[in-house]
Structure 1
Amino acid sequence: MSAFTYRSYGLTVQSDLALPELTPTRPGGAIDVTVRIGAVPERLEQPTGRGVLYEANAEAFLLRMAGVARYLVSSGRDIVIEPAEGSTQDDIRVFLVGSCFGALLHQRKMLVLHAAAIRVDRGAVLFAGQSGAGKSTLLSAMLERGHPMMVDDVCGVVMADGRPQVLPGYPRTRLWADSAARLDIATDELPRTRPSLEKFERQVPAQFWDTEAPLHCLYVLTSSNEAEIKIDLLPRVDAFSTVLFNTYRRQFVEGLEMGVDHFTLASTVATSTTIKRVVRPAAGFDITGLADMIEADIERS
């Protein structure tokens, strides 16, 4: 029997592994997702999508991380992990709570966005953008200002009561060393995401919003050579493509055969949500000034 029980994305997760990123909950009641150690095939039968590290079909997603583990995610309910010899649980969890949870949420027909989220009075505010755009840095700045977080990186959105709702993930954010220094956050006692990275894991359970919230606004972070920070409302004609582009691991969607469901959810979010583009200087931007501008914009919206 699995030893650990957690709550994440509105799901009860029973796991053979300790998952300190997630919120513990008492055993009992229905289990939505199981995480267990076991044998994982090297290939899927009849994959409909594949990349260098993964294969997928309508029922399963297979991830192969050399030197770490193979992972099999099935039907949005089951994750099996076959660790590589000499791998650490820290390394195994990096890909479990990232790509594997992302694939599992896709399988459960959620809209999965590459975004961080905070909770404000009007609902959930999302910060999306390519890797390196500053999502986690902005999230940490918002935490320092007292805004509770809902998720960092893998954001699940569902429809409820006729509108998009953001699900709480888990109370952990990641921060690069230079971003931590910019925010005056000490990293001396924070664990690294991986030993070779200057990226740190920060648990913030006291600043975590643990219930779903209506999607209020989506800010898409970009950079340019201009010196000023700008926030512009995206026209509806651009909103849909922006949601698609900021889908978490969007290359998984076709192989998982989730295209129709994904298209429908993305269209609903694009037509019902205020989406804004935030353009900040590519180098040396002022995170305090950026957070000030977004806070003020949230108050006006």
Structure 2
Amino acid sequence: MILILVKQMVQMFLLAGVGFLLYKGGKITQEGSKTLGNILIYASLPAVIINGFRVERTAEHVSGILWSAAGALVLLLVSVLISHFVFRQDPIGAFAGAFSNPGFFGVPLMIASLGQGAVFYAASFIAFLNIGQWTYGVSRLNGQPLTEGLKLKKLIQAPFVIAILAGLFLFATQIPLPDVIVNCITTLAGLNTPLAMFTVGVFLAQTDFWKMFRKKELYLVSAVRLLLVPAVSLLLLSLLPADMAAMKMVLLIAVSCPVGSNVAVYAQLHGKNYPYAVETVIISTMLSILTIPLVVHFSTMIW
């Protein structure tokens, strides 16, 4: 499994290299980068969430969705609390440390190591995480109380909430969709990883490498996101029964992913410190090629 993870991560970094070259060659502009972010948030990632719920409604799957949803909620709350206390005076650091990149970065790793069916267990995590970014994350960025982000009208309008409701409806009713719609959803979901890694490449192309590598705060964010949060999560997941091994591994990979690129997307959309947000994504993504296999290796030893 470790070798499969490493190969998949190398492939994803090559896609980031394509984004890097496209930006350097003037084929993707700063405005184009913002457009890619909107496509990811409003089309591609919701399609991933909906696709994750498109499975047969069996007793095993009903149990799996309940357990994975409960596990995802606990792990995300722990992640938010850890980052909140470590980065009290750093809103972008708190956002970056709390939220990983399971939709853009984790799903390909899950599929490569556990198969397509693994995405089902990740759907709730991805959904809750994006709601957390849309509410807590944006509230922290703007210095607003959390109640501002939790307003019902704002939540209902969130693309991820709409995707969750649509996915749950399809899962509960088992209504068959026309092939043309299924193919459209699948195609949109398939854009997720390439577009996300192109965005990472664009971020990389805008970065002053030598200046970035000397910033200690970036390594603190990465340590929290890639080591501290996964270590606590690994211990919590160890409390679950051994026969939930696949679900536990999916949640562990999800929570061990690097800083979600949405921190940069939201920082850009809300006029915050975009360069710093980009750097948290870049450094953590580069370091994750070492930390994710390490965390997974430790989990196989413990579980």
Structure 3
Amino acid sequence: MEISEQRIKIAVQKTGRLTDHSLDLLERCGLKFIQSKDQLFCYGENMPVDLLLVRDDDIPGLVSEDVCDLGIVGQNIVEEKRFALEQAGSTACYDQVFELDFGHCRLSLAAPENAEFSGVDSLQGKRIATSYVATLQDYLSRNSIEAETVYFSGAVEIAPRLGKADFICDLVSSGATLTANHLTEVETILESEAVIIQTREPLSDEKQEWVNRILQRLDGVLQVRESKYIMLHAPRSALDEISALLPGSEYPTIIPLDGQGDRVAVHAVCKESIFWETLENLKAAGASSLLVLPVEKMLA
């Protein structure tokens, strides 16, 4: 399969914590694709959209160099590349256009359990192991700290036990890895989640139209991730109380019920979780025949 210049190209992490979420999200946007034999390329069957499966730290470069039009990547990678370019006197040629609300983690400083840490000044003159050199250097510079940055490409958490560093700077999700290595998280440098970046190179009208459509569909999927569609019957006299109880709902739809006097049907999309307590409160307010359904996608 050849990569056509007339098709949208999206860079996605080949393997890692963002891969399955990214592919699932694109499938929920309606993209159907087949994978090449080398498993590095996915051809969109029903839309002019192809996926390149690559290393996550290659994605900003591929988008910046206009090899790909869009990229799904962790914000931690985006910021590391941005800081590296700025420190080299250059700038990134892409824009962050969408936050995807998955892949949440944080880039944090951690210290051995018995180490003393009373704030950022405790880093003065210390050795800090990390694979996020540019982000760490930016943080140290902003805080006027002179410290030695020790580059580790992997297994950063073992650096203190090897005598290579006094602190580490690494991604933290649950914190279990730090605990297993007798380290304590002491400072958060950067909050991260999966984001979409887009090249700054002008696209043809046709390609830009498809990019806009993809982003609109992503928004439609993400808007309803926790949403539920609720239907119920209620007397008109209870509508104000019932509307106030519907979580995250703006304007419920009110439908008269034939032959039911002042009773109406209420339909609403609730953008927050609906708990049993919510249903019980609605019933106590006069609602009946309550039904809660999942919402797959929505366009505002």
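1, 2, 3: which one has mean count of other Cβ atoms within 10 Å over residues 46-53, as calculated, at 12.2?
Considering all the candidates, the number was obtained from 1.
When distance in nm of label points 7 Å out along Cα→Cβ at positions 30 and 174 is calculated, the result is 3.2; to which of the structures 1, 2, 3 does this value belong?
For distance in nm of label points 7 Å out along Cα→Cβ at positions 30 and 174, the value 3.2 is produced by structure 1.
Can you say which of 1, 2, 3 returns 33 when percent of Cα pairs over 28 Å apart is computed?
Corresponding structure: 2.
The value 0.45 for FRET efficiency 1/(1 + (r/R0)^6) of positions 94 and 286 (r between Cβ atoms, R0 = 30 Å, to 0.05) was derived from one model only; which of 1, 2, 3 is it?
1
Tell me which of 1, 2, 3 gives 16.4, 52 when you compute Rg and Dmax of the Cα atoms in Å, for residues 22-133 alone.
The structure behind it is 2.
Readers should treat all values here as calculations from the given coordinates under stated rules, not as data from a laboratory. Because the structure is a prediction, the values reported are computed rather than measured. Cβ atoms are built from the backbone, for glycine too; each structure is taken alone.
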